[in-house]
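Please find the structures below.
What follows is calculated from the coordinates using simple rules that are stated; it is not laboratory data. Just so it is clear, the structure is predicted and the values come from calculations on it, not from any experiment. Cβ atoms are built from the backbone, for glycine too; each structure is taken alone.
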Structure P
Amino acid sequence: MTTIQVNKVYNHLTNSNRKITLEVGGTRSGKTYNILLWIILYYCQHNENKTITICRKTFPAVRATVMRDFLEILKRMDLYDEQHHNKSNHEYRLDSNLIEFISLDQPQKVRGRKRDLLFANEMNELDFEDWQQLVFRTTDKIVGDLNPSDEYHWIWEKLEQREDVEIHNTTYLDNPFLDESIRAEIELLKQTDETYWRIYGLGQRAISKATIFKYTEIDSIPEDAQLVAYGMDFGFNDPTTFIATYKKDHNLYFKEHLYRSKMTTEDIHQYMKGVGVLGMTYADSARPEIIEQLRRYGHKIMKSYKGANSVLAGIDLLKRYKLHVTKDSENMVKEFRSYKWKEDRAGRITNVPHDDFNHTLDAARYSCYSILSKPNFGKYYIH
């Protein structure tokens, strides 16, 4: 049998007494490889008749990364037996233990049978809802690995303070088996890209380059800022949001007034009636029936202006200004932190935004694009 060397990630898991272990670190720190070694050499050797789930967000990513690594390890150790490999179901039976590979785009498997051990590879790809569905069906141990490419992420908000969670940090320096040419390439990031060096070299949290907006948090709206308009995004299971947009020189200021789920049209009417809306509201044009009902109730509300590629055009418009949001706009602050461009399979940033973390930001886009995109904007200030 081939000699296999392990690093500190393997030892973290071997000595762990917590329900959840997160291995956070830079690129090439050996996180994924050593977690797989721990599953094969330790967990499966000390347990019988266990179900182990290894997952990522999409199945092409599962097949190209963690499944490939798992099978390569088995073959290097002369443990691979094709008769134990169910290729159609993406399962492997190691002694009496079943190891299955799934992705979060397979909802029937995510919400299917329970498991004993979960390994969430590249865990920061997962939504919190994905995570909850997996956790609810995991009885024994949960392991996740990730690059800390998001300074603000549900992982830190939801898990960091839990007593049953342990977080370990590693970098490429913790991988004694890394080729010197790769080590040198990583260290070049010091000179070429400070953000990538912090994330992928040092394993530190940093604002992702995929984050769409830069903004500052403020205590209150400046007194001399003018109200542009209000924006509203309708939801039911998702929240209905209502924000105010103000402008002063080349600055836009936002204040969140409403962020609430399960609101009917009557609920929205009573809310707007109670707060005494002072100007025009621009709302999601995809729900004309709600807008019309609110107009009949007497509210000053219109469909948001929608031109070609209005989402990208609205984002582009907002990015022309310095953006500020009040500190008490808690949900809007979270969305500013979390709203990102999608990345392709090669990790390149696209010009397509993720359609999440955007309920208040959609409302802001409605209010701004409906007014500020017009060439004679000055006529449309609402006092």
Structure Q
Amino acid sequence: MQPVRVVGKSSEISLADWNACAGPDNPFALGEFYRALEDSGSAMARTGWQPVHLVTDGADGRPAGILPCYLKTHSQGEYVFDHSWADAFERAGGRYYPKLQAAFPFTPATGPRLLLRDPEAALPLIRAAEQVTESNNFSSAHATFICPDQQPLFRDAGWLIRTGEQFHWQNEGYGDFGDFLAALSSSRRKMIRKERERARAGLDIVHLSGRDITESDWDAFWTFYQDTGARKWGQPYLKRPFFSMVGEAMGDRVLLMLAMRGRTPIAGALNFIGGDCLYGRYWGCTEDVPFLHFELCYYQAIDWAIANGRARVEAGAQGAHKLARGYRPTPVISAHFIANPGLRAAVADFLARETQVVIEEIDYLDAHGPFRQAQDKSVIE
């Protein structure tokens, strides 16, 4: 294994070499996705996301492993909230920013943080992240929304582990949406049927992918996204060219759902297609239709996942309202290397208490979710 080097843009690595490390399953791990973020100006130094990707080459001179990282000057667009850590450290006289962040920018989706053609590259990359952090006097390094098989790599390396919560839909071998409804309580089945009926009244829902998505479709979705971004974050994270770039470079991994009133799109949801998962990412509308958000973002995603044999739907961060619609509370894991011993001790204490609360909440919500209890399973409307 060659020494780890720092690459200032994802485009400095060929797509073939990047994707040989990333593998085909997760669309956000692909070089095309990182290039679209960076080349569109969405993830760059000026927006507080300076690329500092860590790469180690194999004996053949090609990348054996990549740890995509960004030097962050804030904590926006991460969805694992460490603002209280930053405030406490700053009040104690420390400097929390910049920090090193291993993530899919603006994307709270589980996936590989370590892109590995050779599994032996994992530990050198983790140690390199630690060395970059310490040698540059950064406060910390963070890897967020780590896929289950890579969590032990960070835990065994001594990083602090944080447990969060999202709501994911799990495909229990359903043949169609009706099979899924049959797994729910009577009241939830009735609620969802009514919501779908009201949301779709007078509208057509279209699914677009690949070359079927036109620039006019992206223009419409950009309008939707701007409205949502302005309300949630003050200004959208992603730039308009990003959408055209992902459509052109990886359109077969994109699923754009539009609600049409006649020939006019009034709302849209953008999804990315993984090997075993549909990832819901962005939504917006120009007309307020009751329950249309649920229809486009949750129910249509379930329909598609069942029809296309996907094991789960990840519908993004937060949103306890997803629980009533069949999305189950699911733990999500991040890992944190804290360079300052005092801050590390304080964060470790905080995480020990927070983890217990999160796990108890997940267990409680799952036990009180919309799915039928065992005694109810013999009676279905």
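Here helix-only ellipticity at 222 nm (-39500 (n - 2.57) for each DSSP H run of 4 or more, over all residues; to 500) has been calculated and equals -8000, so which of P, Q was it run on? Write out the running numbers ahead of the final one.
On the way: P: -8000; Q: -11000.
Traced to structure P.
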- Message: Going by distance in nm of label points 7 Å out along Cα→Cβ at positions 124 and 372, which of structures P, Q comes out largest?
- Response: Q
- percent of Cα pairs over 31 Å apart, for residues 164-347 alone gets 21 when computed on, of labels P, Q, structure Q
- Assign the value 0.30, calculated as FRET efficiency 1/(1 + (r/R0)^6) of positions 4 and 132 (r between Cβ atoms, R0 = 30 Å, to 0.05), to the correct structure from P, Q. P
- Item | For percent of Cα pairs over 28 Å apart computed as 55, the structure of P, Q it came from | P
- Task: Rank structures P, Q by FRET efficiency 1/(1 + (r/R0)^6) of positions 12 and 268 (r between Cβ atoms, R0 = 35 Å, to 0.05) and report only the one at the top, that is, the highest.
- Result: Q
- Query: Where is relative contact order in percent (Cα under 8 Å, 6 or more apart) largest, in which of P, Q?
  - Reply: Q
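Given a value of 20.5 for mean count of other Cβ atoms within 10 Å over residues 60-67, point me to the structure among P, Q it was derived from. The partial results should precede the final answer.
Numbers: P: 17.2; Q: 20.5.
The read-out comes from structure Q.
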